[in-house]
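Below you'll find the structures, each written out as structure tokens.
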Structure I
Amino acid sequence: MHRPISYPISHPVGRGVSDRSHVRSATNPWTPLQLSPALILHGFDLATLFSDTGGTTPATLGGSVASVRDVSNAALLATQGTAANRPIMARHPRSGIRQLLLQTEAMNVSPWENTGLTAATESDPLGGSAAWRLTSNATTCRFAQPFVAATGENVVASVYMKQGTRSTERFRVQLTGGTPSARDTTYTWATGEFSSTTSGLTPTAEVIGGGWVRIKLATSIPAFALTPTFQFLRNGTDYTNGQYSIAWRPQVEIGTAETNYQKAVTAYDLTEADQDDIHYLWHDLSNDKLVVDFASGLGSNVTIFRRDAAGQTVQSGQSVGAGNWDVPFNSQRLYAVVVVPRALDESEATKLTNFYNGLLT
């Protein structure tokens, strides 16, 4: 079950509040309203996000956000009139973002690279998400998707597989740009063992039941790897025309061990079973912008709090003049902005950061 976080801070409990937020609001009644803020914007509160500049039409997942309603007593509106410059409403699980692939349950569309294979939907172990029957239509075939990882990072690529008519499966982490250009292994269904494994790759197989096995490939990204790619169902001796295997829930993540699967549709839509959805404003780090009109200005001793992908920042001694003020997007994910027209003492700053830590972690 995926539940959105919605927390109108002027009330103890808001529409769609998660169980954890409900407990917090009951036991800790402090809210940022006690700071007498000039502005509070919540990228995680669906009730405040709109697709029109007038703040009347709710924004939709993956769609642009033309306005965000301020939940402070000032009741302002952060807007963007130019469609091309609007942030996107996005979501990820409360547990964070681990999945590096996209379209993990639609393996017949881009960015999957399909060579010599035909993809068709197949029943899955849970009976609720799509598995895919991948059938060879040539002896040279592969199924792949590139991902982004930094030099030196450990990565784990995994996919659930079920035997079809092939006796073996070949897997690869492609490392274009140097030598060796790839790290390969072959899995034999009859023995459950790997063979012909390239140095630098550690493959394991976890038997799930019902004929399903989770294949896991652990490796690290060398300096020369320009665009790493996770490939499976590569051509092999029994990959003749008409041979097939069934694949389900591919995942690539940073780390040394696989974790719970995260379903990725687009860059704006990531979910995980039994995790609340955290919504946010996605920024292109280029020309996306929201503007608030502080008609009389706030002076030169303003405190600006920001919760984004980098964490939480409290900036004191800021100047906010009269007229339009640009909402600060310092990363691709913005969750909250609070503007207070004065300095905060240490206790107030701690309460502010604890408040958003409690809601969003």
Structure II
Amino acid sequence: MAKIKRLLVNYQQVALLLVLLGLGSQCTQRGVDKQGGGLCRLVKIDLTSVTSGSIVTPETMTGQTLYTYDAEGRLEKKTDQKENKSAGYIGGSSQYTLLENYVYDTGGFLTGKQRTEQWKDGKGLLTLTENITYSYANDRLAQASQLTKGLYGLQTKRVSTYAYNAAGGLTQRVDVTTYPVVPATLKERPVYPDGLTETWTYTNGMATDYLVKAGGIETRPYTLKNGLVRMQSFGNQHTVYTYDNQNRAIIASFLVDGKENGRLEFAYAPAKLPESSLLPFKGFPTVLAPFGTPGVEASSAFYNSTVKGPLFKETDTQTQYALTGAGYVRTANEVSTYPFDDPNNASYQIKTTRTYSYDGSCD
């Protein structure tokens, strides 16, 4: 049991990294393939996942994600539904739902996005809501105002302001986060109750500086080079990132007091991400994502440290793909093993199949 708890804690750290890897891509324009039969775009993802092994309760997850577009081919709605069935859940199952709506003005600019996520099981229902409004100046994104209500009632307001040079290139993004409502009985509490301000500086589409002001203190937790975060620092803890020649993250090394106690490795397949088929949002700036360009993962591994010190491969994920004629992922068959290389503990596996459907001419 102690082993399983430690594994879960480590994967909270890995999950946070994966979130961070995607953060910088929010303003990065996507490429779009236009073939003879029209736009190639993603319309559906079907998911099946099975967890099995002697140390876990068997679990089966099924799900479906749908994308809806307006007459101009712009993303109008995204829905996602998943259900986990397992004897380990109260009532035998748990459900997840996502609904995203996108609103555009007559000029084709995105003016609003609404997102609702819900998690339901035998213990109850948790809901997260998010509303974002966008405004523009000179046909460029000038401000994004986001209001989020968390699972336990915490309200977070985040206002992002964008500045450009005469040529239209992004030079600065300032994110101001405040908390309009913090209930006294709240289960989740903000790390910085008085809020924080984050300032990104850009040159030629690449981040050159990141400054955080919180609690009366200014910090620069990221070390940047060529637009990419090379090191992330919090006190005596550091994460060092390595990228390939396509600016994709391939190694994240976790250090404590200068000693490596964990490492995450990625390898990529020669394929296009399914969501890269969506049209880019008009007026959004084009920048290099500071945590690397997203890619289609062929494999990943997490190496953990033991009490004795040496790293061992705790998890391993391998994925096989079939592609469309245009190079987008058609099917993905993934096998994850936990722990992968620990002779003192039994392992379990998660086998996941995703099938992607497109319209237009993707073949």
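Derivation of every value follows stated rules applied to the coordinates shown; laboratory data play no part. Remember, predicted model here, so these are calculated numbers, not experimental data. Cβ atoms are built from the backbone, for glycine too; each structure is taken alone.
Descriptive notes on the structure:
- Each of structures I, II was scored by distance in nm of label points 7 Å out along Cα→Cβ at positions 57 and 297; the highest score is held by I.
- Between structures I, II, the calculation of relative contact order in percent (Cα under 8 Å, 6 or more apart) yields its largest number for I.
- Given 15.0, 42 for Rg and Dmax of the Cα atoms in Å, for residues 113-272 alone, calculated: source structure among I, II: I
- Origin of the derived value 5, 22, 26, 19, 16, 9, 3, 0 (P(r) over Cα pairs in 10 Å bins from 0, in percent; candidates I, II): I
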